[in-house]
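Just below sit the structures, each encoded as structure tokens.
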Structure P
Amino acid sequence: MEKSIKLADESELKAGLAGNPDLPTIMLPVTKESVYGQEAEYLKLWGVDSELGKHFVEGLMDNFQILYFDYEGHRLQHPNPENLTPESIVKDFLTIADEMNVMKFSYYGYSWLALIGLQLAIRTDRLESLIMGGYPPIDGPYKEMMVKHTNKL
């Protein structure tokens with residue numbers, strides 16, 4: 001099932017729900033739309049699977065129900081920098097879950113979307129588990145990132 005969902009900024013995002021509803025649900029906000037033709041051939045030159053989102057969902061459907069959408073792609077097409085805050089994004093994700101009738105879910109995110117998963121974990125009791133990729137949530141180099149660099153190239 002796919003559905004267009006209106007977010008807080010009035011933009012609409014396409015979300016899908018696939019798999020057995022009796023299985024645990026995983027929210028995947030990282031699911032890119034498949035591309036074909038010349039664009040797909042270009043991606044393949046760089047080693048990118050032009051149907052990665054589809055393959056990601058299909059690979060997990062045997063054991064999970066999958067709530068999928070491409071939040072990053074949506075924000076690139078519908079920028080909203082003044083409201084790109086943890087509170088706003090969490091509200092969007094919970095709206096998506098509500099609209100798809102998903103009350104409890106696990107979450108997978110990579111990079112900044114992994115950090116949004118951490119924000120979900122502290123802002124709702126609907127999260128059953130959190131899978132973060134691409135950046136260490138604990139013992140990351142946070143102090144070093146805050147140091148102002150004055151070296152000039």
Structure Q
Amino acid sequence: MDLAYGRKFAYEVPSVTNGVEKKMDLISYEPYQFDWAEDYLLEGSLESVQTDVGTGLIVYASQSTIQIGDTVSLNINGQSKKIKILGKLSDCPFYSAAGVGTIICSKDTFEEITGESKYTIIDVQLAKGATDEDVYAIRQMVDRFM
């Protein structure tokens with residue numbers, strides 16, 4: 001295996017920001033993904049979002065009124081969980097349904113807010129020459145993480 005990284009997703013989570021109700025997709029990033037996001041950073045801090053639990057990045061949407069410094073209250077299993085927005089991205093590589101916003105956060109923030117520790121997606125980049133046996137061994141490990 002050359003590289004491996006994962007993401008966790010919480011889809012269409014009810015939220016309130018500045019009195020406005022909206023559904024949000026919450027997506028966790030790992031260090032490689034935050035490195036990629038740097039090209040899309042409009043304003044704010046990727047570093048703080050990676051290290052400060054309870055913080056995130058909003059993905060730009062023309063209809064969104066959420067700004068840096070706002071606190072988004074997410075309704076997770078009937079409990080209000082707060083995430084402070086510390087940055088704005090121009091785009092992200094994941095589709096959200098029409099009218100659904102996207103917040104990117106660290107793995108630690110995702111777990112703190114949702115209580116979920118398992119990955120939704122694990123991406124694996126194999127080294128040249130990887131065998132079918134290597135792929136089989138990786139598949140056997142997946143159940144521990146997903």
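All of the numbers you see were taken from the coordinates with simple rules; none came from a lab. It should be emphasised that the depicted structure is a prediction, and the values quoted were computed from it without experimental measurement.
Cα extents along the principal axes in Å, for residues 85-132 alone was computed and gave 42, 26, 21; which structure, P, Q, did it come from?
Computing Cα extents along the principal axes in Å, for residues 85-132 alone on every structure in P, Q gives 42, 26, 21 only for Q.
Of the structures labelled P, Q, which one yields -6500 when helix-only ellipticity at 222 nm (-39500 (n - 2.57) for each DSSP H run of 4 or more, over all residues; to 500) is computed from its coordinates?
Q
For the read-out relative contact order in percent (Cα under 8 Å, 6 or more apart), a value of 34 was computed from one structure; give its label from P, Q.
This figure was derived from Q.
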